[in-house]
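Down below are the structures I want you to see.
Values quoted throughout were computed directly from the atomic coordinates according to the rules given, and no laboratory measurement underlies them. Just so it is clear, the model here is predicted, and its values are computed rather than measured. Cβ atoms are built from the backbone, for glycine too; each structure is taken alone.
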Structure I
Amino acid sequence: MVKAPTLALSLRQKIGRYKEKNPKATIGECAQRFNVTYMQARRAIMQWQSGALRRSRPKPRPKDVSQLVTSHSADELLEMQYHKSVAELESNHNLAVDERIKLLESLFSMRRILQALKLENHIKRVDAGIIKLIIKKYHPEVTDDEVIKIYLEAVEKWKLESK
């Protein structure tokens, strides 16, 4: 037995209103008039009579962004969006391969940008890229996280020596 497609809310409401205005009309007549199955018409009429189709659905309200702005920096918000995007991509198994590859490419470029921002935040200077290049000159295989560690160690040594 083939299952009939789900009726739109507006069509179910029309069926319910019609039956309310025409109480002598049978469910079969309603089904024939709206070109639906008997069970679909019966269910729509029952839902209309119970009031399930008359309620307006509450609309979701957007979150207050001022609270997010005060509690997180822009870099933290970007990083949270990146993590959410990666998790969403991992959980969605219905994506076509070519679309998945495009999304992965954009996520990898986003990751590089986030690492550069993270490096600049830790170094707290505009010349973070220059320091990174100097460290990579002597250690070509170093990652951005290791650059931050090397920089922080150098800052600690400099503070100790300058006392």
Structure II
Amino acid sequence: MQVLSEEAFWDAEKGVLRIGGQRHTAVDAQTLCDYLDTLVGPKVAEVIVHNLEFRLGKLDATRFRNERPQATLQELVEYLAKTARLSGLGITTVTFLESEKSGPVQIEIANPSVKGSAGAAKEFGFSWWAGVMTTLLDKQMEPINISYDGEKNLISCRLVPRV
């Protein structure tokens, strides 16, 4: 077993990768998103990825909050950003633009594993964060203004309460 950090380890003998207490499977997410776009079209792929990632974000946030009942919102967000980095998503920065409990929230992912601002790639990392923040802030959040800056290799969005 190779320990990657206190939150992640790889057991080559058993073929198991664990991040944040959950088993993960390493996949080429960019290829998956690109294939979904060609298979069902970019709009349908976007909806599929949004629904999957949003649900996973809610589940992860609920599990982490239950495991750490005394943790502050900021501590939970930092822990979730660290697990996202360990999974290979990229380096995530989460900024509360107003008060921590009201949103909106700016999400930036440097060196993202999935690049693009349309189709499945558009929703890949941000829908997970929308699910996380929906759970942690106890209000439905949705990603808007998703953009990719190729020069900076940075993808960003704003999460806002759904009206």
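Looking at relative contact order in percent (Cα under 8 Å, 6 or more apart) over structures I, II, structure II comes out largest.
Out of I, II, which has the highest value for distance in nm of label points 7 Å out along Cα→Cβ at positions 119 and 135? If you can, show how the numbers build up before the last one.
Details: I: 0.8; II: 2.9.
With respect to distance in nm of label points 7 Å out along Cα→Cβ at positions 119 and 135, the highest-scoring structure among I, II is II.
Going by FRET efficiency 1/(1 + (r/R0)^6) of positions 47 and 111 (r between Cβ atoms, R0 = 41 Å, to 0.05), which of structures I, II comes out largest? Across I, II, FRET efficiency 1/(1 + (r/R0)^6) of positions 47 and 111 (r between Cβ atoms, R0 = 41 Å, to 0.05) peaks for II. Taking percent of Cα pairs over 20 Å apart, for residues 23-86 alone as the criterion, the highest value among I, II goes to I.
I, II: which one has helix-only ellipticity at 222 nm (-39500 (n - 2.57) for each DSSP H run of 4 or more, over all residues; to 500), as calculated, at -14500? Source structure: II.
As an exercise: distance in nm of label points 7 Å out along Cα→Cβ at positions 39 and 127, calculated from one structure in I, II, equals 7.6. Which structure is it?
Numbers: I: 7.6; II: 1.3.
Computing distance in nm of label points 7 Å out along Cα→Cβ at positions 39 and 127 on every structure in I, II gives 7.6 only for I.
In terms of Cα Rg over 2.2 N^0.38 Å, the structure with the greatest value among I, II is I. Where is distance in nm of label points 7 Å out along Cα→Cβ at positions 31 and 151 largest, in which of I, II? Once distance in nm of label points 7 Å out along Cα→Cβ at positions 31 and 151 is tallied for I, II, the winner is I.
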